[in-house]
Structure I
Amino acid sequence: MTAIREHIRAEQSAAVATDFFDRYRAHDVDGMAELCTVNAEFSYPAFEVWGKQRVVRGEGKVATVGKPIWRGLITAFPDLTNTVRRTESNDDGDVVVEVDISGTQQAAWGFIQPSGATYTEPHLFILHVDEDGLIDSISGYFDNAGICRQLGHTEID
């Protein structure tokens, strides 16, 4: 019975991840956040926006860092979409998702001025789904320099 229950947990975790990316594709940021615990961890290590007096990094909580980043992306790239390439889950609630994210820039994104350029970049997401079926951590890995290049933005320090 335990092996069956664990297998069901892996399937349920994968289903939560699928629902998350379906909501992301539909630009339903609140719906994405509803799939997460109140204090879900958020980490996009490659994300960094420099301002005159501060640096915004993609580290924190889904509610305070993740949602604003997702909303900003959808505003800057109104046709933002994702294509899930592969999903792997285990009985501990870990889910790894290979996703291509793409969009055409129509508004400023950080310091990148809109040029109408399109990007498509592979992403690797690692999610953890708790025993209640909610995501309690999201980490996303991608080549930010690759996205900048595709959008025609080159930054030299």
Structure II
Amino acid sequence: MKVSVQAEDFDLGAECAAMARGRSDIGALASFVGLVRDTNDGAGVVKLALEHYPGMTEKSLAAIVEEARGRWNVMDATVIHRIGELQPGDNIVLVIVASTHRGDAFAACEFIMDYLKTHAPFWKKEETPQGGRWVDARESDDESAARWKA
């Protein structure tokens, strides 16, 4: 398992290749890449600043992956979340899940992403032409995460 909170960009292809390298038991890799949008809630976004709570954030991400491992056949997982100042079009988050079959890989990847949006301690501030604003949690994100409740 790889969990990283970093300012540096990531490469989806390189991360997938690293996960599968030397393994013939993996039957599926499911991935999600989130990007910074240039609009949100009807306003243009010039940049996005992400802050986190070092140490606590990584533990939270690892706990989310471990919960996914308890629900599905997850052979390996990578979660990379960027911090710092990002521009529209930049990569912001990567989730990759390896499994023997696609169903488990897809479900675990979606679960991890839903829980990242609602349980991980990140703070986002958008810069718009009208000034800065903190990004609030969305009800739709809570609804997505709620469907995974046991």
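From which structure (I, II) was Kirkwood radius over Cα pairs in Å, for residues 31-70 alone calculated, if the value obtained is 10.7?
The read-out was computed on structure I.
Where is FRET efficiency 1/(1 + (r/R0)^6) of positions 63 and 79 (r between Cβ atoms, R0 = 25 Å, to 0.05) largest, in which of I, II?
II
Ranked on relative contact order in percent (Cα under 8 Å, 6 or more apart), which label among I, II comes first with the largest value?
II
Throughout, read-outs are computed from the coordinates displayed, never taken from laboratory work. Everything numeric here is computed off the predicted structure, so don't read it as measured data. Cβ atoms are built from the backbone, for glycine too; each structure is taken alone.
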